[in-house]
Structure 1
Amino acid sequence: MPRNVEIKAILKDRVAVLAAVASKSGGPPETIVQQDFFFRCSEGRLKLRVFEAGRGELIRYLREDVADARSSHYQIARTSDPEALLDMLTQALGRVGEVKKTRILFRIGQTRVHIDRVEDLGDFLELEVVLRPDQSEEAGKWIAEELLRELGIEKSQLVAEAYVDLLSTAYAVESGHR
């Protein structure tokens, strides 16, 4: 199962972080509009990521919810019919959440740097250090933490939860269910 080291932070100054990331990146960014649908799952998380009509990915991942660099093990299956898959998974497993975001993707070395604008949540930075098969988790954590330091991201900005959990919490607080 492929693995990476991930870390997520709330952005205080999106423009400054975008400029800093762009100066470190080896090429132009890619802008990606994504809609993620999450399903009931006995272990880890299962989501269908829809990019556009006719293109999507089913992603299963296992990761701790900690506000620090953490290991993530994942599997990805690409699909050319995300609408049919969404219908089948919703009927079979039940949906537990949805996240809409616009992602600006940069690459810095072996790290995928995401500047995300998440609908109803705000702006975030997410780092994914894609580990080589022979590379340790500790090496990936060091890369992520060093990049955070270089970008001026403070520990107080780190986020443990997935966007779907943050949205669920925001909805619960907003509607008085918490």
Structure 2
Amino acid sequence: MNGRMFTFVAGHRGPWRIERVDVVAGEPLPPATHIDIVNELLPDLPESASWFVRGVTSNERYVTRDERASLRANQPALGRADALCAALIPIRKSAAWWDLAQDQRRALLEEQSAHIRIGMEYLPAVARRLHHSRDLGEPFDFVTWFEFSPEHATSFDRLVGRLRASAEWTYVDREVDIRLVREIPVG
């Protein structure tokens, strides 16, 4: 098993109950009530599932050395006992985004949009893991998993609101924001 590969399976069972689904841009996903996280890339949709999204964790592509050090020093681990809330946010960016050179994407992401700086303001309250999906041929380019305690839900809403108001987000052509509550305790 490769610890970097993940499948988020939506259906009628799993430790995370879906509280709400907001289609921010593009097409919705089929209805489901729960999410299960499998630490591998499932080749096929399980029989009882409605849909799945898959991704692979990778190196941080747009961060500087100092930003990486700060993220590593302040980023909490996933699976904290008090993190009863989560958000699964798959995103696809437009062809115009991918037509930009790497340095142009970095400039839009951080110099113009402050994506990394904004995200760091919410650490350690919000834990996150980014999954890359584009090179797998998936319908989304990125799948981001966030975990936080209930008292930080409003802060998390502010975080995503600020990111969606940025220049970078004008390149997003599909985004589904799935909010969840953990039903099965950690451990």
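Ranked on distance in nm of label points 7 Å out along Cα→Cβ at positions 144 and 160, which label among 1, 2 comes first with the largest value?
Details: 1: 1.5; 2: 1.0.
Comparing 1, 2, the top value of distance in nm of label points 7 Å out along Cα→Cβ at positions 144 and 160 belongs to 1.
So if we calculate relative contact order in percent (Cα under 8 Å, 6 or more apart) for every structure here (1, 2), which label has the highest result? Write down the numbers at each step before the final one.
Working: 1: 30; 2: 33.
Largest calculated value belongs to 2.
If we compute percent of Cα pairs over 16 Å apart, for residues 8-63 alone for structures 1, 2, which one ends up with the highest value?
Numbers: 1: 64; 2: 51.
If we compare percent of Cα pairs over 16 Å apart, for residues 8-63 alone over 1, 2, the biggest value is for 1.
Could you figure out which one of 1, 2 the value 14.6 for mean count of other Cβ atoms within 10 Å over residues 80-87 was computed from? Walk me through the numbers before you get to the answer.
Numbers: 1: 14.6; 2: 17.9.
Corresponding structure: 1.
Thinking only about FRET efficiency 1/(1 + (r/R0)^6) of positions 56 and 136 (r between Cβ atoms, R0 = 30 Å, to 0.05), which of 1, 2 has the largest value?
Numbers: 1: 0.40; 2: 1.00.
Across 1, 2, FRET efficiency 1/(1 + (r/R0)^6) of positions 56 and 136 (r between Cβ atoms, R0 = 30 Å, to 0.05) peaks for 2.
To test your reading of the models, identify which of 1, 2 gives 16.3, 48 for Rg and Dmax of the Cα atoms in Å when calculated. Please report the intermediate quantities before stating the final value.
Values: 1: 16.3, 48; 2: 16.0, 45.
Going through each structure in turn, the value belongs to 1.
Please state which of the structures 1, 2 yields -5500 when helix-only ellipticity at 222 nm (-39500 (n - 2.57) for each DSSP H run of 4 or more, over all residues; to 500) is computed from it. Walk me through the numbers on the way to the answer.
On the way: 1: -9000; 2: -5500.
Structure 2 accounts for this read-out.
Using distance in nm of label points 7 Å out along Cα→Cβ at positions 96 and 120 for the comparison, can you identify which of 1, 2 gives the largest number?
Result for distance in nm of label points 7 Å out along Cα→Cβ at positions 96 and 120 over 1, 2: largest is 2.
semi-axes √(5λ) of the Cα gyration tensor in Å, for residues 128-167 alone was computed and gave 24, 14, 6; which structure, 1, 2, did it come from? Please list the in-between numbers first.
Numbers: 1: 22, 16, 7; 2: 24, 14, 6.
Among 1, 2, the structure yielding 24, 14, 6 for semi-axes √(5λ) of the Cα gyration tensor in Å, for residues 128-167 alone is 2.
Every number in this text was worked out from the coordinates using simple rules, so none of it is lab data. Keep in mind it's a predicted model, so treat the numbers as computed, not measured. Cβ atoms are built from the backbone, for glycine too; each structure is taken alone.
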